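Listed below are the structures to be examined.
We did not get these values from a lab; they are worked out from the coordinates using the rules stated. Not measured: the values here are computed from a predicted model. Cβ atoms are built from the backbone, for glycine too; each structure is taken alone.
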Structure I
């Protein structure tokens, strides 16, 4: 069984493939040929319209009359105005993903399932998942039904011909199930490598995925299922802010002939934009801490300092292309243990070409694609209530500066037993 993790990015797209043979799992990253025939782990999220009004995708040739289309993923899934209407961006997204599907079906046939990520928060989750399913289904229809897997015929079409041949699907659950596709919040997908390897300690953690168009933030714990003995994420909150590397730089000032959208040097990150970026992440974290404090106060007979002290040692884990810049990695809202995703957090024995990926510094960039490729039964994602975090914590009432122990067990301050309760409490 084959599962394809599709990390459709604003600047570049990454694909990871899980192959399951019995209980054995192996993971490999799909590689794309550049204009010189060299194989690369990423595909630029760029479409070129040439002088004959034909489209080229990803690695496009230099020196020809052209119009470059960038940031269509961002215009599809966010409200940011980058000069494209959402309707235009949806067409570009369908054609770009169809280009990738031609290569995937050439290698694996049609016997694979796609798991894709989308930028979203809890309020927009259903809409974003349905939009992603529509784009995937429309791309599948082009590849399998309209062009019957003839990639050359697809590439020979002009822009107007492609528009005539492209029918944007209407969402239904049957449509989604027909193609076996699953869609996850990007803030959730980037957690999966950590869970599969069980490299992050139990307890409260924060994940920050800095991408090209958005930054996705998730607050979660990792727990071990007592029945299956498998680790799983328990997500309490996730957010997506419309600020990524595009916001932090000046994409409008980019050389129009430049054939990628990547930020190549830290000097491109603007200091005033970095301050706004940090403030927005901090606002998310402050709101998160406020929710934790309210639930802690409701349920626990411990001083608030206990909670804040516990948060000081909790991980904030960075991933995504933007996380490769050290100046963007810092603690927020009490989460002070800054971790940058590397091969240490992956299930490394099952990943092919790991030494090459490590040498190229690609682990943070490829991590979400890897997470998306880890096969699961469904994409039913919901946030657990904050009250569940503290439901098993024992404490004592504090009256007039004196502790009144309500329990027979626990000699630590507030009647708290570290031996029994530390994992739940932290």
Structure II
């Protein structure tokens, strides 16, 4: 192996958490190297060109006014905000006898709080005991499948109660996005220290000593004072830690599971989904986890579609042509046959993978109310940072930034007192 680099901190992972850690360390004059397994920064954000050459978000895209860290970053980057909320009515497929099962389901889910943190039932088991209609139960399952990119039959009630405590929002979840893309914000964040980032450099082992760490990636060993693992909990299994992770820590990490989500960006000649008093939102009770919204920019009418959880896992086994046909026919079921004639079509499958852990983030699929806090507490010379561990907006880019700041504070405090 070549001679090791001497840095204060090795950061593993160049998503928004890792980039935020690097930003904070740079501000405090602490040296670092940032190692990323993929060929790009940004984690679950990504941008690609559509059929007309426009750069569009194929990963995380939306924000709202409660996500102050994302909005501050967008202002710093000079990003152009695009509001995505329109007046009008949403479309429910199939039609429901209830006037708005989604609003009732949302209110029902919002009731989960501190008293439910020890409820070991799954969401499906819980909602079956609630006094409500069949459509509302289907709406709950669809919202949870889509929101967690997993199966409401295994997502514990305690996890949703924890999310409610950590995600305080009064605005629409998909309130706005940025013309220069969310991934563009990651590039902006990374630009000042690009020469400290190593792409396509997966870390395979971390050796922790009394007063230093050795991080091994490819044919390089980095000798550092500390390491920050800014990767989702499911990625820990791909890194060999010496000494091994404590049992309680391994158990906490194993409580998290990856999800599956398909994202579609479909361009048309006109935004027909906004006609006849519609607001561009299409939500499916069956199959669960299918959702459409407007993502148009100026003269580029675009419909964004999401397929999450069990439906996404099923579709992922089909061919690309079959998935294209399926999503277009679902769009037609919501908005009419104009949906069958797109000008551009872009699909991104975010499924379980070694480093990213699927989409949108890792989620708890077993009752483990203290798992995130256990991991966030870290170990000797090892700090963990990812959106899953955030005390605010876990699962979102906002949460990733909060987690990165929290991890950086821990590192700066220890190195400052060393």
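Identify which of structures I, II gives the largest calculated value of distance in nm of label points 7 Å out along Cα→Cβ at positions 222 and 318. Walk me through the intermediate numbers first.
Values: I: 1.9; II: 4.2.
Top value of distance in nm of label points 7 Å out along Cα→Cβ at positions 222 and 318 goes to structure II.
Rank structures I, II by mean projected area of the Cα convex hull in nm² and report only the one at the top, that is, the highest.
Once mean projected area of the Cα convex hull in nm² is tallied for I, II, the winner is I.
The value 62, 31, 29 for Cα extents along the principal axes in Å, for residues 214-349 alone was derived from one model only; which of I, II is it?
This figure was derived from II.
Okay, next question. Matching task: 1, 7, 13, 18, 20, 17, 11, 7, 3, 1, 0, 0 is the computed value of P(r) over Cα pairs in 5 Å bins from 0, in percent, for residues 14-205 alone. Pick the structure from I, II. Write down the numbers at each step before the final one.
Numbers: I: 1, 7, 13, 18, 20, 17, 11, 7, 3, 1, 0, 0; II: 1, 7, 12, 14, 14, 14, 14, 11, 8, 4, 2, 0, 0.
Computing P(r) over Cα pairs in 5 Å bins from 0, in percent, for residues 14-205 alone on every structure in I, II gives 1, 7, 13, 18, 20, 17, 11, 7, 3, 1, 0, 0 only for I.
Something else about it: Comparing relative contact order in percent (Cα under 8 Å, 6 or more apart) across I, II, which structure shows the greatest value?
II
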